[in-house]
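Next up: the structures, one after another.
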Structure 1
Amino acid sequence: MNKLLLLITTVPNRLAAEQTAKELIEMKLAACVSIKEIKSIYKWQGNIEENIEFEITIKSLPENLKELTLILKEKITYEVPELIYKIFDSEDSYFQWIKNSIN
C-alpha cells in the first residue's frame with residue numbers, strides 16, 4: 001500500500017508558517033505544505049484564550065515523522081506545540097509524486 005504521513009501543527013504568524021514550509025521542502029522532509037489562517041479558542045492555564053494562528057498541514061512519508069517532530073519542536077515557539085499526525089493510504093500517482101519530491 002501507498003502510505004503517506006499527514007502532520008498538522010500551528011504557528012503564531014504567517015511568516016513563521018511560510019518559513020517553516022519552505023525549510024521542510026528544501027530539506028526534503030515534505031513534498032507539500034498547506035497553510036491556512038484559523039481562529040483558535042482553547043483553555044490555557046485556566047483561561048479561555050482566542051487567537052488567530054496559522055495551521056500547517058505537512059504531506060510527507062511515514063519514515064520522516066521522527067525528524068519532522070524534532071525539527072518542529074525546535075522551531076515552534078509555543079510552550080506545548082500542536083503535533084497531530086496520521087498515516088493515510090494514497091492513490092498511486094499522488095504517492096509517487098510525494099515520494100519523488102522527497103527523495
Structure 2
Amino acid sequence: MTSAVLSRTVTLDTPIQRGETTIATLQLRKPKSGELRGLSLVDLGQLKVDSLTKILPRVAQPTITEAEAANLDPADLLACGAEIGGFLLQKSQRTDVLDR
C-alpha cells in the first residue's frame with residue numbers, strides 16, 4: 001500500500017482558530033480498527049456528523065478536539081468525511097470508484 005493511501009491532506013475553507021494559531025490544513029491518517037471503537041462503520045460510511053466529530057480527533061494532525069471538529073464548516077466536515085470514507089474501502093473498491 002502506498003503512503004498516499006495511508007494519509008490525506010484536507011485544506012480547510014474555514015480554518016480553525018485556536019488562540020493565536022490558525023489551522024488551515026488537516027493531515028488525516030487511515031484509522032486503525034481500535035480507533036474505530038464505539039463508532040459504527042455504517043454511520044461513518046454515511047458521513048454522519050456524530051461519527052465524524054468523534055473520529056477526526058483520533059486521526060487528524062494537528063490534533064483537534066471533538067468541539068473543534070463539531071465547529072468545522074459543513075463543507076470542511078464533508079471533505080474530511082469523504083477522505084475518511086475512502087480509507088474504509090478495500091483496495092479493489094478504491095480502484096472501482098476511481099475508474100468511474
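Each value in this text was obtained by applying a stated rule to the coordinates, not by laboratory testing. Because the structure is a prediction, the values reported are computed rather than measured. Cβ atoms are built from the backbone, for glycine too; each structure is taken alone.
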From the coordinates of one of 1, 2, helix-only ellipticity at 222 nm (-39500 (n - 2.57) for each DSSP H run of 4 or more, over all residues; to 500) came out at -10500; that one is structure 1
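For relative contact order in percent (Cα under 8 Å, 6 or more apart), which of 1, 2 scores largest? Let's see the in-between values first.
Values: 1: 44; 2: 28.
Between 1, 2, the highest calculated value is found for 1.
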The value 13.4, 43 for Rg and Dmax of the Cα atoms in Å, derived from one of 1, 2, belongs to structure 2
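1, 2: which one has distance in nm of label points 7 Å out along Cα→Cβ at positions 66 and 90, as calculated, at 2.1? The partial results should precede the final answer.
Values: 1: 2.1; 2: 3.3.
That value comes from structure 1.
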